[in-house]
Structure 1
Amino acid sequence: MEARILRRDKLLELVDDLIKDHEVIAPRDDLSYGRVRSASEVCLDLGQPAKSLKEFIFPDREVLLEFEKVDGQMRLSEPAASENTSRIIFGARPCDAAALPVLDKVFAWDYLDSSFLERRKQTAIVSVACEEPAKTCFCTSVAGSPAGTSGSDLVLTPMEDVYHVTIVTERGQALVEEHERFFEKSDQMHDRKRAQLEDEWIQKVSRVIELDEKGLEFEKPVWETITQQCIDCGVCTFLCPTCHCFDIQDEGNESRGERVRLWDSCAFYNFTKMPVGQPRPTHYRRYRQRIMHKFQYYPKNFGKILCVGCGRCIRYCPAGVDIRDVLQKVKE
């Protein structure tokens, strides 16, 4: 891959230049990514935000159509189209970027989800490598890396006084050319340093788990006991960069309203409830479905694990469930 060098003292100047022609999304604090109107709002030194960037490609609430009764007849209309704005997610973590090609598989499968695909088309991803992976991270167990390139258009690797900029895609190349004055040619010394740093950061990932879908047997009795403390709050699914369950509901009244798509969670009792009953009436069956989907069903269908090892489900679980322990115990 081609590479460039960006001086550290030019980073914020580059962001301000990007803002002139693009909508820029970046980490604003340790909670979330959000739109920034000045480089001074960007926060890159607090590590991984609690929320992933998923909501900017797959919104938590999306209007699919509007309806209104006029003269006794129901009229349907599409929601007003948003501005066709070029967007850059700047300062994404490699695990969040890696989630996007995973989601592409399902949203462009048997049905092409036009709104998802249009947002993907309009969004460039500029990632920043993780110098200090959190103790809950396990990206290396799912073919990731603290400086991974999957899903990114550009990857910035921090060095002492510069960022090594890896150009991953044609869109990344175009972005560099558009702002050429900020970048310098890389050289072998910087390229070798980048590889060395990635190796060091990989070693900092404190725990590695061996994943083998053959070990995830559906009928193992251990499923009934390993996550008894789980309270089915759904935090793990909403913070997860790859979980994509949703519900479709009509909001409004008989005269006017909207049909909306909303995030949902397989952890909730009503998620799979049908008129004839609930096929997963107990907690352990719902949690088993989540794990089997991520590590067995999805890989069989799409060739990718439905997990990027970001560790949010571990870090923010109020009941202390650790997905790494769950996988290990089921295998044993």
Structure 2
Amino acid sequence: MTKNQQIVTYSPAYTIVPTYECFNRCSYCNFRTDPGKSDWLTIKEAEKLLQGLKNQGICEILILSGEVHPLSIQREAWFKLIEDLCNLALNMGFLPHTNVGPLSFLEMQRLKKVNVSMGLMLEQLTPKLLDTVHRHAPSKLPDVRLQQLEWAGKLQIPFTTGILLGIGETEDDCWESLRAIADLHQKYQHIQEVILQPHSPGYQQSFAAQAFDPHQLPKIINAARQILPADITIQIPPNLVKDESWLLACLDAGARDLGGIGPKDEVNPDYPHLQVQRLREILQPVGWELVPRLPIYPNLYGWLNEELRNAVQEFNRFSSSNVYQK
């Protein structure tokens, strides 16, 4: 890296989906299937997937799932599968990061033992979305999602959250949601990244709205940078910002992370990830150095149990580069 280059990070990642089944029906969703309509991933299938990732530079295994209702008789089996997938990823030399919707305090406590970090999108705090895009999504109650962020802080779980843009919120709603994140981080110091994710229409959704205008993203990022504490990194998904000049404008406005880069964006399957070489071709000529990172930042290593700390240390020791730092 030359003296005048600035760093933007990404996580070399692969997403594993235990199930696409979800009891929520968010009208903008392009991920879910109805309960009972798809098979769950088996541990044997997951092991085969992970074996194929060996020696490919992958560090993060993102475990991303549709939600099983908290009162469902399948809830414990679903949670156990997630827990087993985390253990499998660890045992095979990867670092798990889980994002599976709202969990109980005890479930979060259990997953803390087998995840180097976790995440949940706050989306938007405004309750008016419960009458529109979240009308049929019981787990999208703002207080429920805000409580997850607080529990993560109390449990000292390194955490990623974020807001969705273009789902019916106002700018004031965005600022309110970001201030709530900032307030919790000031109390617990646990938020690593905040994702600013623009709504991007897909083939499956019923939400009749245009894509969030990416030309508005730099303005949102600039405001977020003023609201959020300096030690929270702002993340944007580059596959949802099609115009290269506006991707660069987002970095100039204060975004410093491009999230997990892998073969497929499971949440936005209509928008293929820009792969690392292509991103470097965009970024390097104008002074940005694209650097891989782990799903946990070094300042929070002390929150990990011994097994997880050893996994992080081993990954750093045997990775092909020593740049997996933030």
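We did not get these values from a lab; they are worked out from the coordinates using the rules stated. Since the model is a prediction, treat every value here as computed from it, not as a measurement. Cβ atoms are built from the backbone, for glycine too; each structure is taken alone.
Annotations for the structure displayed:
- Structures 1, 2, by FRET efficiency 1/(1 + (r/R0)^6) of positions 143 and 231 (r between Cβ atoms, R0 = 30 Å, to 0.05): label with the highest value: 2
- Which entry (1, 2) yields the derived value 2.6 for distance in nm of label points 7 Å out along Cα→Cβ at positions 103 and 287: 1
- Origin of the derived value 0.95 (FRET efficiency 1/(1 + (r/R0)^6) of positions 39 and 159 (r between Cβ atoms, R0 = 35 Å, to 0.05); candidates 1, 2): 1
- Structure (1, 2) behind the derived value 18.6, 58 of Rg and Dmax of the Cα atoms in Å: 2
- If helix-only ellipticity at 222 nm (-39500 (n - 2.57) for each DSSP H run of 4 or more, over all residues; to 500) is computed and equals -10000, the structure in 1, 2: 2
- Taking FRET efficiency 1/(1 + (r/R0)^6) of positions 215 and 255 (r between Cβ atoms, R0 = 30 Å, to 0.05) as the criterion, the highest value among 1, 2 goes to 2.
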